[in-house]
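The following blocks contain the structures, represented as structure tokens.
Just so you know, all these numbers are worked out from the coordinates, no wet-lab data involved. The model shown is predicted, which means the values in this text are computed figures rather than measured ones. Cβ atoms are built from the backbone, for glycine too; each structure is taken alone.
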Structure I
């Protein structure tokens, strides 16, 4: 099938815009597609979430519909699939691109019944366990799959021709060493130097490892404080605040809570750390690199790709001692050397991880389905 004479209609689906991370990734791609060749639409399940208003203002048509079904109850699930297929036919998309993080396959069934090509982005390293069969079925039903790191290609899709590697990208004009401070307030006192960790506080982010490492080095670097930037409305966050209460009460560690714009925090930092136990292709690390910050990341899929040319900036996941040692080395560097390292990381993003590159690869991916 050749490329149609009209723009390809791409329907992006996502459960919600509550957490904003995946929603921002979706919107950055959708708003940058070549309008002469592609017509983006968005479908989500409800209009709640702080980021939804940003999506609405983009001007992209938005459709609200509960487009997934619980397939453990087969008959009821299939009835919902048929209703969703009817809903999709009303929009008449050429391609439905799912940004759902879970092993749902009901959406794929509905899309295929509606006559649309269905693709999904594999955004996390979940695969086995109780959801293994659902992941296989979701992947088998897909016309195309976007993998976000090389470990996914090797571990999940060995030899699969329908799978394309497209890493995440960032806007290097928004995140840059000389960027203008954002208008949003930043509570980090200028009297200290700051390490930042940008992560919503869930156990997989491994923030306790960073806090343990910081506790090791804090006596040697009394002017260096730590800011945890991300949603802290969780039981895990409360546990961290309790375990490290002494650091919080002394003001050495600040939990900022959820912020929509992290740029101001990066502007005031001298080091960014991501101690995750599992990632797909973390954009927060790329944003720090694009901002000209030295970074440290755990040696896991996704981060390994992003720091492939900087292996000394990786540490074993869960190893607070190794992380503390590497943090101390970077903090003890002369500021000129630290800045030079940050600029090399910036150039790495410019070469391999820009949003323009990510969008171009998506456009090629969509077009290839019609060649």
Structure II
């Protein structure tokens, strides 16, 4: 088994927070809630480098992880780290608007697999630079929209794709609470809308929270630190395949993350906090070519959890490594990536379309769009 040399750029909590105490052995291990913890249970990975512009974060990394990876060196210059540690796997966990230069430099330095935090970038030009560099250097790229590695979302999408509930018509997606920031957290919500819609957006109409009514058509945040720099928003998105999505990501109300998937013969409600999905399905489906009968009764049932899973971060890192190893061996990977650069770009295009619609007086913005 080949050992992969990994490195992390950006050392905030989601990158390298402290490891939790282990649970009782009967429960297995805790799902990783940061990148360093995600690497730890992967047997053939050793972290050799970590980088942050803030020296105190480098010191925190050593305090939290130095006993696990004593050979890891810390840096304040990521290019120096790439040159001196020669990682094959890289986590990019910097503020949103700084991803592109780092990913391009990593590709040129010989990194083979990159796990990049969401959103992929804050401009389409930067997203395109990232995707182009990875293609040119044959680098595996995955974007950490973490719910794409959680089983309940795949179970729900498999049910939609089975056709048992009839055609998908509408998606109502809700994120509420003070952290309902469009680029920081609502990117997860929009990505899950895209995950189910399975189509490119055709147009969007949007309305930002009143506190950000004058926000411009371009990202003006600080990388996700201050909620005041990142607006909440409501939007109506029409997809090319006819699916309609209502995106409600406002900072008022009780904090929650929820999707309601509406089909002709049933619906699925997914509560992200509970990690559960409830299905309401017509007991009597419509006859072939006909309409549903008026006296059909609804059956409600909770989707059972699948038996076992790694946490989202660990699963994403394992997937990148599996694809890197498949490329090296000249064989097909075990399955397609669940969160590609193109997926990340599609989500970013909806976020930017929302800003452009607001700036245009809540007008319809038609795709494809360019940076404003």
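Numbers at a glance
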| read-out | value |
| --- | --- |
| Source structure (of I, II) for distance in nm of label points 7 Å out along Cα→Cβ at positions 92 and 124, computed value 1.9 | II |
| Among I, II, which structure scores highest (criterion: volume of the Cα convex hull per residue in Å³) | II |
| Which entry (I, II) yields the derived value 15 for relative contact order in percent (Cα under 8 Å, 6 or more apart) | I |
| Distance in nm of label points 7 Å out along Cα→Cβ at positions 188 and 204 from the coordinates reads 1.9; which among I, II | II |
| Origin of the value -11500, where helix-only ellipticity at 222 nm (-39500 (n - 2.57) for each DSSP H run of 4 or more, over all residues; to 500) was derived from one of I, II | I |
| Distance in nm of label points 7 Å out along Cα→Cβ at positions 12 and 276 - highest-scoring structure of I, II | II |
